[in-house]
Structure formats: structure tokens, C-alpha cells
1. Comparing P, Q, where is distance in nm of label points 7 Å out along Cα→Cβ at positions 53 and 157 highest?
2. With distance in nm of label points 7 Å out along Cα→Cβ at positions 69 and 141 coming out at 3.0, pick the structure among P, Q it was computed from.
3. Tell me which structure, out of P, Q, gives 55, 38, 34 once Cα extents along the principal axes in Å is calculated.
4. Going by relative contact order in percent (Cα under 8 Å, 6 or more apart), which of structures P, Q comes out largest?
5. For mean count of other Cβ atoms within 10 Å over residues 61-68, which structure out of P, Q has the highest calculated value?
6. If you work out mean count of other Cβ atoms within 10 Å over residues 165-172 for P, Q, which one comes out largest?
Structure P
Amino acid sequence: MPGLALFDLDNTLVDRDKAFSDWAQQFMVAHDLPDGAWAIIESADGDGLKPRDLFFGEVRERLGVETGVDDLLARYYVEYPACYTVEGPTVDAVRSLRAEGWVAGVVTNGPPSQRAKLEATGLLDEFDVICISSVVGWWKPDRHIFEDAARRCGLPLDGWMVGDSPSADIGGGSRAGLKTVWMPRGRRWEESEFAPDATAHTIPEAVEVILAPTIR
């Protein structure tokens, strides 16, 4: 029977790497930085995991940017989400899943501005529930954020979690009792305590897994 399907946001539903690269190029032009600044910005970013105030603090120090951190943050939270796009097949796959009766949600770690990414891509209306860690008060891999998503959907915590993070998405989802689909982004699986139920390179592939009766 159809059930609950939860999706991570960055580098799962949307290409965070591309969006960040596009934003960084705009940032470099705005602050008259050389092409070599990209390597420093990319390193300071920490794959998006470093708090943004610390990120901008490092960027200012290493690249000599004079604008204050508060002003950089204010512009970042407006300009960065606008760099996001979503692929048509991703939207089609989510719609096909919901057409089969599945309830779909987004479970993402990050600040409230994560919602702006969903708005910029038009994905906000494609999901039944949106759970952002800083808004709901729990962060993946904590079981509570998955429970909160299921509660908001009016369903038991029984279904799937799709994401790119081995610890937050796959480990967290598995420990919460969900089946999991890992999106590797060119990486090898290295965890020994848990493993995904399936691997997919795109959202359409992940939806195929979820809809496959032999796996359910």
C-alpha cells in the first residue's frame, strides 16, 4: 500500500553544488575577487555544513573582503536561494509518486531560509509537508524529525527516506525504522554499522525503487 516518502533537499532534490558554485561566481564578481578565490570559497564552505557566519568570517579573512559578516549574510540569504533550479524529471517523479497515493515530505537540516530554495524552484507545492530542522527543533539524524514529518502527514513512521548523507539521511532514516535510498554523488559507501536498502543516482531512479512492489 502507498505510504510515506521523505526526501532530503540539498544534493538530493536539488543540485546544491551547482547552486553554490553559481552564487560564488556572482560573489567573486561583486567583490572583485580573482578566479583563484573559488578554491578558497569552496574550501571554507565545507560542503555546506559550516555555519554561515563562520564561513563568511573565513572568507573575509582569507580573501580580504571588507563587507561585514552581517551584511554578507543578509545578501546571501536573498541571492543564494535564487541560484537554485530543479530538473523537470525530478518534479515529474515526485508527482508520479503522489499520483500513486504516496504522501511526500521534505526533511532537511538547515536554517529557515531552506524554504526559500523550495520557493525558488517551485517545489514548495509539490510536497505534503516540509520539515526544516531549525524550524521544528530537531536535526537529522535525530529520530524526532522523522517522527514529526510522519505526524504532520497523518501517517505512522513507516516508509522511505531518500538522501545523500550517509549519517543524517541513511543512518537517521534506518534507525527511525524507514527504508532508505542513498544518492552517492560519486562516493563509495564506507559505513559498517548500517547500509541503504537501495542506491539511486537521480530522483526518478529513487521513485522507481519506492514504487517497486518487490522491494516494499
Structure Q
Amino acid sequence: MKVGFLGGAFNPPHRAHVLLGEKALSYYALDRLVYIPTHIPPHKKIMDGWDDQIRLLLISLAIFAWKTEKVGGYIKRFSFPEEETAQFLNLYDSLYSKYHKDFIEVSDYEITSSGVSYTINTVKYFLGKNPDWKIHIIIGMDQAAVLDTWKDYDELSRVAKFCVAERDGFDSDMIKNKFPFIDIFPFPSINISSSQIRRLLHEGKDIREMVPDIIVAFIDLLKSYQKNN
């Protein structure tokens, strides 16, 4: 069983996150792809965005991982306006059958774990439960360039495969020489970041080209709630 792990803050998730998963899934012929939102990242602080529960929901929405009933039950805790919530759930339900894939899912393991979210701990946890899994850690070239700052990265390279997406502005040959165990796969140049999206939202600007439509709809739902509270 070849399983891809794609972690991140997803604050918010954007089109590059979805495409990265799809490209790795195809390139490595993965049997399963698991998005893993982080609780406390070891290398950066989660800034001016949403809390764990919203970020878990956001990435689940972005890849249509949850059935409509689960989404509806989950968002009840936020006390969103009823009419707007119903409209959102109707939209999600109309898109679910088109975009949901049984082999692409979200894990809340790091969200529900205490302390800093170290990848080595996550991988060991899942391998302990699923010793037949061949785990593929999907990251960008920016993360690969600083792999030596990761906790127990050498041990991690022995129990999982690092799958690194190409990215403009990085010397892939130099990074490959430094970390010969990584495997680099082709990925189109996409200039999107979650921090950029948050800035545009703060400025009241359009983000539709950067995030899936369902994320735009959920952010509109959030705005409606915030306006009334």
C-alpha cells in the first residue's frame, strides 16, 4: 500500500495544495493520499488565520473528504446563520459526488495530538498501525532545502520516501546533492501562498483564482457570521 502524506497548516488551503496532491498521487501511483493539517508547526508560527478546528474543516472541504452530513454536523458548533448555512451545504452537496474520491482523505491526528507536530512522530504512529504502508512524504522544494532542520530527518528518510515537487527559484541539483535520498517530481510553476491569500482577504480583494470555489463559499459564510457577532 503506497500512501502519500501531505501536511501543512492549510491556513487556508489553496489550489496549489490540491494540485500538489493530485500530481503526486498520479506520478507515484499512490493507493491513498492523506492530507494532515498540523497542530503546532515546528518551523513557523500559525499567523493571523484560523484555529485548528476551522483549518481541519477547510482542508476537508477543499478536497471534499467529508460527506455533507458530516460537514453539517461539524459546522453546527460555530452557530452560523441558518439560511446561509443551508445554502452552503446545498452547494457542497451538489459538488461532492463530482469531486470526492475515496482514496483521498484528511487525518486529524496532528490536530488532536498535543505538543509540536513532528513528521517523524506522525509517520511512526501510522506505521505502527499499518506496517504494510510505504509512506511517501510530499513536500515542496522550499521545505526540502531545509530538511536538515527537521526532527530526526535522517531516520525519517529510512522509513519514508521524500517526494519533492519542483519549484522555480531553487537549485534542485544542489538540494539533491545535499539530500540524495529525496526524489524530485515535476510540478507546474504556481505562485500562490496562504499568507498572500490572508493578506488579500484582509484588504477585501478577490481570491477566487487562488482557492477552490467551495473555500470561497465557506469564507463568505464566515464573513456573514462575523458581521452578525
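Laboratory data are not the source of any read-out in this text; all were calculated from the coordinates shown. Quick caveat: nothing in here was measured; it's all calculated off a predicted structure. Cβ atoms are built from the backbone, for glycine too; each structure is taken alone.
1. Between P, Q, the highest calculated value is found for Q.
2. Numbers: P: 3.0; Q: 4.6.
For distance in nm of label points 7 Å out along Cα→Cβ at positions 69 and 141, the value 3.0 is produced by structure P.
3. Numbers: P: 57, 37, 31; Q: 55, 38, 34.
Going through each structure in turn, the value belongs to Q.
4. Q
5. Working: P: 12.2; Q: 20.4.
When mean count of other Cβ atoms within 10 Å over residues 61-68 is calculated for P, Q, structure Q comes out on top.
6. On the way: P: 22.1; Q: 14.5.
Evaluating mean count of other Cβ atoms within 10 Å over residues 165-172 on every structure, the highest lands on P.
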